[in-house]
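Pasting the structures in now, so scroll down.
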Structure 1
Amino acid sequence: MNQSAPLTAYPVWDKATRWFHWINVLCVLGLIAVGVVILNGKALGVSGEGKILLKTVHVYIGYIFCANLFWRVIWGFIGNQYARWSAILPGGNFMQQLREYLQGAKSGDAPAYAGHNPMAKLMVAFLILLLLTMGVTGLVLAGTDVYMPPFGAYFADWVTAGDTEKLAQLMPGSKEFVDMASYKEMRAFRSPFIETHEVGFYVLLAAIGAHIAAVVITEVREGNGLVSAMFTGRKVFSKKPVDSDK
């Protein structure tokens with residue numbers, strides 16, 4: 001960016017988008033922290049009761065995460081021009097935009113974007129897909145592990161083979177009142193969900209690292225207030241962004 005040129009501020013991220021971003025950050029950090037302890041429970045000496053408590057906390061944080069993500073999906077249809085899916089996800093003449101952006105970045109004069117640049121669109125699309133995958137698999141596991149909503153009642157009924165007396169006494173983490181044949185069937189059903197959730201966990205860690213690195217690099221190269229925009233909602237440019245109507 002030409003530092004000698006006058007800078008113009010452009011409103012980009014609305015309040016709803018900024019709130020989603022920071023609530024999502026806090027939820028993901030909380031889920032990662034609790035998830036790490038759960039995965040290493042034996043090494044850390046966590047008791048069976050302690051593991052159930054950790055899973056319960058993990059689920060409650062997950063509810064906030066999923067509600068926030070659901071709101072963002074809705075806001076992608078009704079938010080401002082930069083919050084909408086049409087401006088976030090790759091589409092239309094995306095490949096041409098990507099070529100022009102990469103060529104400009106290579107020469108040190110990348111096209112300015114008020115919203116997400118073409119490279120950022122790829123990252124955001126991947127992150128959204130990953131977060132949705134983690135949310136869906138997490139809700140299923142909440143039902144299979146600690147019999148919590150929205151699927152907990154269904155799985156509890158499954159593992160007790162519909163026995164209402166056993167169902168009334170069923171406790172998370174205990175096999176005392178389960179029908180073992182039904183329990184094994186449920187665990188077999190659960191298997192691909194837990195595998196996807198665990199793989200997604202490690203992919204998410206890598207994606208978060210890549211996202212942070214990309215933000216820092218873009219901020220240093222272009223200096224448009226990319227980081228501060230998630231607090232103020234505004235970016236500054238010395239030339240008109242190609243995606244701005246201002």
Structure 2
Amino acid sequence: MKLTILGCYGPYPPSGGCCSGYLLQEKDCSVLLDCGNGVLSRLQEYIDYRKLNAIILSHLHADHVSDIMIMRYGLEMSYNAGLRHEPLPLYAPADPAFEFERLSYKNAYTVSSIDCGDTLQVGPFTMQFRKGVHAVTSLAMRIQSLSGTLVYSSDTENNSSLLEFASNADLFLCEANYHEEDINNNLPNHLSAGQAAQIASAAGVKRLFLTHHHPERDLQVSLSEAGKFFPQVELARERLIVDIY
């Protein structure tokens with residue numbers, strides 16, 4: 001199982017950066033997890049977007065979905081030109097309903113809803129979903145194949161459900177938008193790097209990658225705060241390719 005980090009910022013990118021987007025590949029199967037600002041351009045450095053097998057959206061905030069609205073034009077043109085013979089499967093939470101309804105566009109996508117407790121099979125990947133604590137429905141993903149297990153937190157506040165969901169993962173890709181001072185100031189909807197590391201430690205994961213970086217927070221502070229609780233921590237970096245086993 002190979003993970004390519006296309007974008008790792010939110011709620012907006014720094015100059016030259018991209019919002020959330022992760023390319024997961026094994027054998028001849030390629031799945032895109034989230035598709036925020038800039039991800040379509042970055043994706044094409046690694047794969048023809050028309051060859052994706054599926055897109056999975058963790059939630060419907062713009063920093064995780066905005067390039068869906070751009071990719072659809074290319075997919076529709078490819079469909080009409082005979083370069084694609086069927087719409088691209090796209091999975092997302094159905095809430096908020098008006099955002100979910102916007103995902104459908106001509107022959108670009110086949111849009112299906114996913115929810116907490118669902119299991120989805122895409123090629124070699126078995127995917128399970130667990131609801132986080134966020135401003136809209138946000139689904140963590142546990143993705144397993146014969147080669148390894150990836151758990152992606154999506155956007156969420158600290159919650160015990162995520163700890164159980166991440167148990168024994170080979171790689172825990174966890175959002176860490178905040179520093180501890182932000183948590184002390186009661187900012188909602190996201191985790192701090194320290195909280196992510198405490199979850200990783202308690203869940204017994206092998207490796208922790210911090211992601212969903214705030215473009216105006218010092219990432220070395222994030223790494224330092226996380227390292228107090230979990231030494232096997234790294235910062236997600238754009239264009240980083242990780243083997244999961």
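Comparing FRET efficiency 1/(1 + (r/R0)^6) of positions 79 and 119 (r between Cβ atoms, R0 = 25 Å, to 0.05) across structures 1, 2, the highest figure is found for 1.
When helix-only ellipticity at 222 nm (-39500 (n - 2.57) for each DSSP H run of 4 or more, over all residues; to 500) is computed for each of 1, 2, which one produces -23000?
Label of the originating structure: 1.
In this comparison of 1, 2, the computed figure 3.3 for distance in nm of label points 7 Å out along Cα→Cβ at positions 167 and 223 is attributed to 2. A value of 75, 37, 29 was derived for Cα extents along the principal axes in Å; which structure in 1, 2 was it taken from? The correct label is 1.
Kindly point out which one of 1, 2 the value 11.4 was derived from, the read-out being mean count of other Cβ atoms within 10 Å over residues 39-46. Computing mean count of other Cβ atoms within 10 Å over residues 39-46 on every structure in 1, 2 gives 11.4 only for 1.
Looking at relative contact order in percent (Cα under 8 Å, 6 or more apart) for structures 1, 2, the greatest value goes to 1.
Assuming 3.9 is distance in nm of label points 7 Å out along Cα→Cβ at positions 191 and 215 as calculated from a single structure, say which of 1, 2 it is.
Here the read-out was taken from 1.
Since every read-out is calculated from the coordinates, none of them should be taken as a lab result. This one's a predicted model, so the numbers in the text were calculated from it and none came from an experiment. Cβ atoms are built from the backbone, for glycine too; each structure is taken alone.
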